[in-house]
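For reference, the structures are reproduced in the following blocks.
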Structure P
Amino acid sequence: MLETVYSVSDNLDPLAGIRNVVADCREQLGGRKPAAGMFFTSCMKADYVQMLEEILGAFPDIELIGCTTDGEITQDRGFTEDSSALLLLISEEIAFAAGIAENISETPQESVANGYKHALD
């Protein structure tokens with residue numbers, strides 16, 4: 001079984017926003033432990049290291065992927081800009097792994113192969 005929780009914030013202070021997102025996700029989890037997460041942000045002037053530290057500090061064992069965006073779209077809020085969204089995946093039956101494919105535009109096959117190997121380590 002796979003379950004999800006998510007939260008979005010368009011707080012003008014990106015760090016305060018991600019703290020709200022983390023708190024909201026924790027509440028929705030109700031004690032369950034997420035296994036993986038997807039983080040998206042369109043806050044271009046944010047301190048991404050601090051934002052990631054907030055997420056990984058709250059959920060240290062998750063496999064986390066993410067990227068910057070031009071905006072986030074969710075069912076309950078529609079399209080938001082200058083916002084951050086976190087989706088957490090919960091499952092006791094499915095294993096998750098994340099890898100990094102670097103220099104993908106220069107050496108796509110090698111980059112994907114290395115990313116796959118990284119995910120398996």
Structure Q
Amino acid sequence: MIIPYFKSSDENFNLLHGDTMEILPQFNYKFDMVFADPPYFLSNNGLSIQSGKIVSVNKGEWDKSEGFEHLNNFNRKWLSLVRDKMKDDATIWISGTLHNIFSIGQLLIELDFKILNVVT
């Protein structure tokens with residue numbers, strides 16, 4: 001059973017918190033639209049500047065790259081799960097960085113998605 005992390009007072013919006021790989025298979029209906037913000041795999045012990053201070057780019061273990069094969073396998077898995085839960089005429093919006101978007105683009109083609117636009 002899916003339990004919302006947050007539910008709007010009019011019950012038109014539910015926010016879920018958890019692992020997509022575990023939550024998606026629980027839905028018994030198909031979506032008209034999907035917005036996905038998958039990991040960018042940026043956590044590489046690098047540094048950045050934020051508000052004038054040096055900060056770590058590490059977000060957590062979930063954001064560490066384990067190489068090209070891992071990246072493609074991860075993206076293939078979640079895209080396949082999403083594809084199974086989309087209506088035939090549904091749309092998907094995916095945010096990404098140069099670290100993962102080319103893998104996603106390749107897999108969208110492999111999984112027979114039709115790419116209409118790439119917004120940069």
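A value of 47 was derived for percent of Cα pairs over 20 Å apart; which structure in P, Q was it taken from? Show your work: numbers first, answer last.
Values: P: 47; Q: 52.
It traces back to P.
Upon calculation of distance in nm of label points 7 Å out along Cα→Cβ at positions 41 and 89 from the atomic coordinates, which of the structures P, Q produces 3.6? Before the final figure, lay out the partial values.
Numbers: P: 2.2; Q: 3.6.
Answer for the origin of the read-out: Q.
Can you spot which of P, Q the value 11.9 was calculated from, given it is mean count of other Cβ atoms within 10 Å over residues 17-24?
Details: P: 20.2; Q: 11.9.
Attributed to the structure labelled Q.
Quick check on the output: -7500 is helix-only ellipticity at 222 nm (-39500 (n - 2.57) for each DSSP H run of 4 or more, over all residues; to 500), derived from one of P, Q. Which one produced it?
Details: P: -10500; Q: -7500.
Going through each structure in turn, the value belongs to Q.
Given a value of 19.8 for mean count of other Cβ atoms within 10 Å over residues 33-40, point me to the structure among P, Q it was derived from.
P
One of P, Q was used to calculate relative contact order in percent (Cα under 8 Å, 6 or more apart), giving 33; which? Could you put the intermediate results ahead of the total?
Details: P: 33; Q: 28.
That value comes from structure P.
Just so you know, all these numbers are worked out from the coordinates, no wet-lab data involved. All of these numbers come straight from a predicted model, not from anything done at the bench. Cβ atoms are built from the backbone, for glycine too; each structure is taken alone.
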